[in-house]
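Input: structures, listed below.
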Structure 1
Amino acid sequence: MRSPYGNFFATKAGTAALVTMPDVDTGARGTCTVYCVSMNVDANHDGNMDLSFNGADATSASSPDRVWVNNGYILPGSNGSLDQDKPLPLNDPNSANSAYGTITCQRDLENFFRLWICGMPSALSNQNYYATLSCTAISGSPAINLYYAETNGGTGYLTDTNVAASLVGESKLATISPTSPFVIPFWLYNGSNLNFLFEGAGVGEGQFTLTIYQNGNVIAQTSAFIDLHDVKDFFEQDVIQDNMSGAKSNWTSYVEAVLPAIASGLGNDTNMIVLVHGINVRPWDCIDDAGTVCKRLYWAGFQGKFAEVEWPCNLLTPKPSPFSPAVFNDSELQGYKASTALTTCLNGLKTRFPNYRLNILAHSQGNTVVSEAIKQGFTSFDTYILTQGALPDSAYDVNAPTNATLLTLDGVYPTPEWQPMGYHGVYTNLPGRIVNFYNPNDPVLDWWVTDQELLKPSVYIIGSIYNYDGTNSYFNPEFGSGYLVTDPEESRADVSRSRTLPIGQSGPSSAHGVIQSAVDLYANFGFYNAFPADHSAQWTWPIQTTRPYFQQVLRSCQIIPAP
């Protein structure tokens, strides 16, 4: 803007022609060309770069751009295998991806953000100009690594595998920290925007400043404030444990830890999404998968709160733990028992965030925890998404089609069918919006079917089996006294055989039973039958191919995703 007295304040990057007031004697005017330079980030996380002064993406010390650092250990795949997140090697922080100074693989790109410098003229070096990017620490040890972006500075690196592939292997231009400014090479000044990507390389808040010099004198400055965190700062971690002493019917669960988010990195939308994992998830896997989901929800346009719940599932690889043929059935029971503590966690979230809509995303066997909690009375949720659920279709829809093999086996080795001791109809009382994300080809759920065929009733060791006499179920140990099974959760996990395929393999893509809507993951997103990756494709595949899945998660939760 310009006043009659010559004051000028730029509100938009680019070239401005300043015209003087008319000369009082001759009426002549003078014109001066001014270059207005800005440095921009997508501070409000909507996918658009607002270049206007004091617009939606303007930053300040009290309102910085909050992002995560790239401190994971992501290894590129080889021979057709997928890129993988791994635990950091002990005592080796230099293995973190930001320490590599290279875009290691397509998966790595979900940790990169855009930074634009707009309005820079060309040929600055010919007039003794030069420019630097520097950092002043406000807290901690902020640092970023700077890279070239795709040609137009867009978001294709997150959505297009070809664009992403073109960036893989690129080395950083510089690390910018309080002790290491970056002099921008003169050959970058081409009269257009300078489009960069950056990854967080140090935790802390910093003022990142573009300074333009002429003959060593500062003639212009502009800044962006960036607050860099470990991604775990952006989500709550709730840890559940089971007390598995004594008879199974007496097992209980409790909340071992609640670690609230310490930063509001996603935004201020009043939606919350809670992730509940499935079987074969170690504590490190739980946190890592949650971090991946948090990032991918962010890139899909989510601006609310995120939480993950860790429950005591069993492990299938590298060897079953506990070492038992019925390791899957044991884990199912542990999931049912964890439902009480899950209710405590969810009620705690509702108490602390009473005006938020609570949405639950449960994967695979995690649906035992969630469905049982809702059955037992937790109804204060808005949407519950079963994704690749490892429970029978008939548990949610009493009219679900039977599977011929399972039905035949039950005629030979009968088990309880109907709820409460069997699966059939056990969750037909669930309220709220229930959405089923299913993959008809899911390879891990094929193993669930095999478990139903061979291990229902459960076989623990030779001579220790559950059996069903047509009326009651019994546990008969090889040593010691047996007992009548009276706990419905134990009966479903260890005795009852499903007569249907799992809900996670079952359509239709429409309402059925308590399912109000459904999404075919194969037809819509290409989840297929690679074992075991496609059972968890939403976090094993790279972001460029899974972003549509997370956009659908938001739509199913009635949240508008980013385009």
Structure 2
Amino acid sequence: MSKSFNCVFDSRSNWVLPKILDVRSKSHANKPFLQDLGKAPVTFAEVEGLVDRLAAGLAELGIGKEDKVLIMMPNCVEFVYIWFAINKLGAVEVPVNNAYKGHFLEHVANNSEAKLVVADTSFVERLRFSKKNLRYLKHVVLFSMEGKIPEYCCHDLTPFKVSTFDELLNCVSVAPHVDVKYSDLSAIMFTSGTTGPSKGVMSSHAHTYMCAIMTVNMVRLTEDDVYLTCQPLFHGNAQWLSVYPALIVGARAVITPRFTASGWSSQVREAGATVTNMQGVMMDFIFRQPHDPVEAVNRLRAVYAVPSPPEILDAFKRRFGVETVIESYGQTELGLITSTPYGEYRAGSCGKGHTDWYEIRLADSETDEPVSDGQPGEMLIRSRKPWTIFSGYYRMPEATCDSFRNLWYHTGDILRRDPDGWYFFTDRTKDSIRRRAENISSYEIEMVLTSHSAIRECAAIAVKSDIPGGEDEVKVCVAVEAGRSLSPQDLVAWAEDRMPYFAVPRYVEFMDILPKTPTEKVEKAALRERGVNENTWDREKAGFKLKEEIRKEQAKAERRQASHASKEKVSL
């Protein structure tokens, strides 16, 4: 924690969201806290008043300490109110991805044993579809962005009891006082699975506080800042890395309905944002938008972006008038393990380790033995303070034990560290590709290819080599931008100029869309199952030669010719 930040919550006993809200509602009572973009802000004192009423209403419905409550709502300030109200009762919020339906929704609800769901009316049909399979759910609280609940939404939800969000707000009783400790469970956040079901990450109040306070220090957040979040509130990024940091310091948090690349710069201006977050391809998508003469006319000083593509970073900062871009490495299970110091940057790096709070080891993923600086290894983590990383996967003891092999949490991510202590993300352990004795990062292949103007998205995977020895060949699955065309030959030729020859794909398959998990991550397990098929272009079978291959063949031919000439000279 930064010594320069004067935080009133230094005592671990105060690392509890309801306690922090209580303090801020008094110290910053009339200061704006939460705001839906385009609407009037709500003050800290007003937020606490609304949270108290909702907590009382939830208590009337039987929600108490350790009970699990699903939240299925769009991005809006009411999402935050209900999240805070759940925590005020010592209960556990379980945010549900807005894309979940059928089995995915049922798994989250049943695995978490949630008794109640607060759901927007747009999700009612999904509840109806799955109601026979929701084993623990007893109560549905309906919410509508328009305010009024259509009558049809209440029909055919038997056996659930149905209430409305407004009924909770109009509860006349007083919320019970609950002693919530920093070690108590605050949330269960479900991570998207690829080969198995999603796992519920159990996060204590201390864990979520650590995520928030590290963000405070990482972006140098103060009460004068405005934190804009374009991320979905059902993810930890929007909650713990945007709204919660604003609560801690007394800043204003502005919530957008969703991310839009074309509208991002105008949203920044409208919000008066000084800080915002980006994930995945957001920065690249924004950078590809047509230039706007006023896009740099804003208050934005810091962008937290994971990743921050080195090839466009400086131009992005100049174009949008951003003082600094910060990158980090983290997981829902852990929080932020590394980050780039404010104002510093090293191309491709996710920063330096937060070693005051975590033990960090890069190790061989098979043996857990440490690797040397400069060598890739799986990142293993231990917390130095209790309850500051996740408490396991809910009702999945085997997955929890497996992730903590040898008493280290195994991230499944491969990184390397340079002699100066900067970390560089290399790959996922399951996504690693080994070809011709070279370890290849699928992440780096994808980063290069997605910078091609015609490529919307792509995924690099390993396919079994036809050469004995258990090595791989590189295959890429590519989705092309609408209205654009791209041949596999042009793609490979373009890639060859931008990556090592051994990483250039042998196989290319064009697809309309890549298969996704409900959280919009590419489902690489499905792509591996496709393997090499009738739609796959094979560079070697097509007779396409890389420049390096041609050079090697020419050098080999020259050596053969020289050897032959030498033999002829000797024979004479």
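Laid out as a table, the results:
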read-out	value
Answer label among 1, 2 for the case where distance in nm of label points 7 Å out along Cα→Cβ at positions 234 and 554, calculated from the coordinates, equals 1.2	1
Volume of the Cα convex hull per residue in Å³, for residues 26-129 alone - highest-scoring structure of 1, 2	1
Mean projected area of the Cα convex hull in nm², for residues 202-417 alone from the coordinates reads 17.5; which among 1, 2	1
Structures 1, 2, by distance in nm of label points 7 Å out along Cα→Cβ at positions 98 and 482: label with the highest value	1
Of the structures 1, 2, the one that -8500 was derived from, the read-out being helix-only ellipticity at 222 nm (-39500 (n - 2.57) for each DSSP H run of 4 or more, over all residues; to 500)	2
Highest-scoring label, criterion being volume of the Cα convex hull per residue in Å³, among 1, 2	2
Entry that produces 3.8 once distance in nm of label points 7 Å out along Cα→Cβ at positions 282 and 410 is calculated, selected from 1, 2	1
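Computed from the coordinates by the stated procedures, all read-outs in this text should not be read as laboratory data. In this text, all values refer to a predicted model and were calculated from it rather than measured experimentally. Cβ atoms are built from the backbone, for glycine too; each structure is taken alone.
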